[in-house]
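In structure tokens below, several structures.
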Structure P
Amino acid sequence: MPALRPQAVAARLKAVFLDVGNTLVRDVGFTRKLAEKISTALHIVAGLRVDQESVLEAWAELNEWAEDDVELWDFARVMLLARKLGLTPSVKLAELLYAAVLEAYLEGFEVEPAAPKVVQELKEMGLRVGLLTNVGSYDVVKLRVQKAGMLDHLEVVVASQAFSWRKPSRRIFEVACFLAGVEPKEALHVGDDPQADIAGAKAAGLRAVQVLKYAPEKSPLADAWIYSIEELPGVVREIMSS
């Protein structure tokens, strides 16, 4: 059952922002797909045979180019990957590797069955609904929600790749609220990660609901806790009536 923290009277809720990874979608083998797709693309395009484990090691090492709270675009990441593997990161090669990454995202994650209905219910409550997610590609987020039939119910899609900042940066939460036309105190963020989603949202002045199904640990900062996304409409109704 969802748990709601007692709290003082708050501003009327006008918007709900949803995390994507481990909230609206679940991992069904992304890492394996990423290694497979990139390894295959390198062989076909460059004639280079790189085993999948080496691909993943090189991919992980690219984090040295990223800074805290700043997103590294996956297109930039594949150019860096090519050079790390001794290849010239031409436009053609980079585009093909980027396409491989997008395919890995689309095949390596699945939408939670209840997600489309939940998004629709929130919209029917009169709320502005948006996505607020850390991801290296805006394109894959749009494709994923479009395929699941959720795109028409979303006011905004805030992907870290498009705005550079990553959760828990205060700036990306402020951007989401600005785009939705609400104040932080009028918004609720829903996600799994104790630091990026919950601590980040609270520090920016939003309320926060933690989804525990895939969360690494329970955050004491959340205003409410649910096991899975299908419980969210009930908690939102309770928040709106409190």
Structure Q
Amino acid sequence: ELGPMIVTAAIGQDTSLEDGDILVVTQKVISKAEGRIVDLRTVTPSERGLKLSIETERDPRLVELILRESKSLIKIDSERGIIIAETHHGFICANAGIDQSNVAGEHMVSLLPEDPDGSARRIREEVAQILGVRVAVIISDTFGRAWREGQVNFAIGVSGIDPILDYRGSLDKQGSVLKTTSIAIADELVAAGEMVMGKAEGIPVALIRGYRYQPSAGGVAYLLRDPASDLFR
């Protein structure tokens, strides 16, 4: 149970959680806690996995896991061995989010949580049960971005906060009606959290305090674009 561990760690740092706090929790610690770590030596590649591994010059066991964790393959770059997939959650990312970093053992890989929104909700409920405070929880992972270099942390699970800050219908400073502006605030918050967690420091949770957000029962699905309106597929 990660909630009690987070509460204990926060108290140990003299930063006990308060109403309105936001917890940014890395995907990796969620996957470890939920048993989403796989030993590649236990994976038997399928015919399709073997064929794609030859095409991309990737480990066939890893390719097989990518296929299992994917709803569809979006782009394959055979020359660079890149596989961009749409996961069963609807995320579009490299290798279906499968990662070998920060996992002990050369044959071990981590898969994305099966239900990141549920993972966030459980932590939120555990914190509320222990401390009686209402916090928001966002699960973060690192994805690349089309058209830009560098990776950024994105929200893959949300509980207790509206992930979109919608300005549509409001007026700008000139009195014009904003028609399309809606900010992916959950993504911006986890990107800010990554600045203190880092990638190699082993810090799995960041606390954001003082940001006024809109509570919501919605999840990360609000951040996923409908394929019918996606101009880049």
Structure R
Amino acid sequence: DDTLVSQMINQCVLKKKTLTATYNQRVIQFADVVIIDVQCDYIKPELGNVKSGKVEMKALENSFKTIGEHIKLETLVLIETTVPPGTTEHIAYPIIKKIFLSRGFVQEPLLAHSFERVMPGKNYVASVRDFWRVCSGINNQSRDRVTTFLNEVLNTTDFPLTVLEKPIESETAKIVENSYRATILAFMDEWSLFAERNGVDILKVIDAVKIRPTHSNLVFPGPGIGGYCLPKDGGLGYWAYKHILGFEDDIFKIT
């Protein structure tokens, strides 16, 4: 457990009273920034077959509707969920924009994306605060607002913020990051099985290969691919390519 968590709860909840929990949606109207961290699952009816799966977007879409109904015009909406590329611009924006028009707002919503960084355990707070982040916004004002906000709450002095032009770039960055890691882990898992069945010391093989500078980052095999993110995030990209971005061909052979 991270001891900083209890210190932050004591400071924010008990002393300053700046952190509270509520089920009352109307309090959203008082927020300057609304951060969305809502589950976005990838359902695979066939074990191991990413291409037969689909994204469960309902909870995320409902959050966009609720937020659009209550936020102030100048409120920044920051999506931190790992989402299918294109979600911010093609799903979140139309939903919130439609609600804005129904409320008489002709101005554009302030909408941004920056995928979360968090690792449970003894360094929980540091994994959020002291790590490199990527962000983007749907327009210049959104991009400026999210950059300012993240610079205020994160340690961007030691871990500089990367600001991209469009949300789909930020969304894609997270999918590529996790898909890449899943791919190399799966690759080494296959070769560890080969080594085990043929009396090969895979650790010695890896050490021999890593002597070459271009292969110095070769990973060691583990128990396989696990966790919540790695098995599903490639599927988010595959699904988005067809169902959000509208392509019919199949370009994904490895992801």
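Taken together, the values in this text are just the output of simple stated rules run on the coordinates, not laboratory data. This structure is a prediction, so every number in the text was calculated from the model and none was measured. Cβ atoms are built from the backbone, for glycine too; each structure is taken alone.
If you work out relative contact order in percent (Cα under 8 Å, 6 or more apart) for P, Q, R, which one comes out largest? Before the final figure, lay out each step's value.
Working: P: 27; Q: 22; R: 19.
Largest calculated value belongs to P.
Identify which of structures P, Q, R gives the largest calculated value of mean count of other Cβ atoms within 10 Å over residues 24-31.
Details: P: 16.9; Q: 23.9; R: 11.4.
Between P, Q, R, the highest calculated value is found for Q.
Distance in nm of label points 7 Å out along Cα→Cβ at positions 16 and 216 was computed and gave 2.7; which structure, P, Q, R, did it come from?
P
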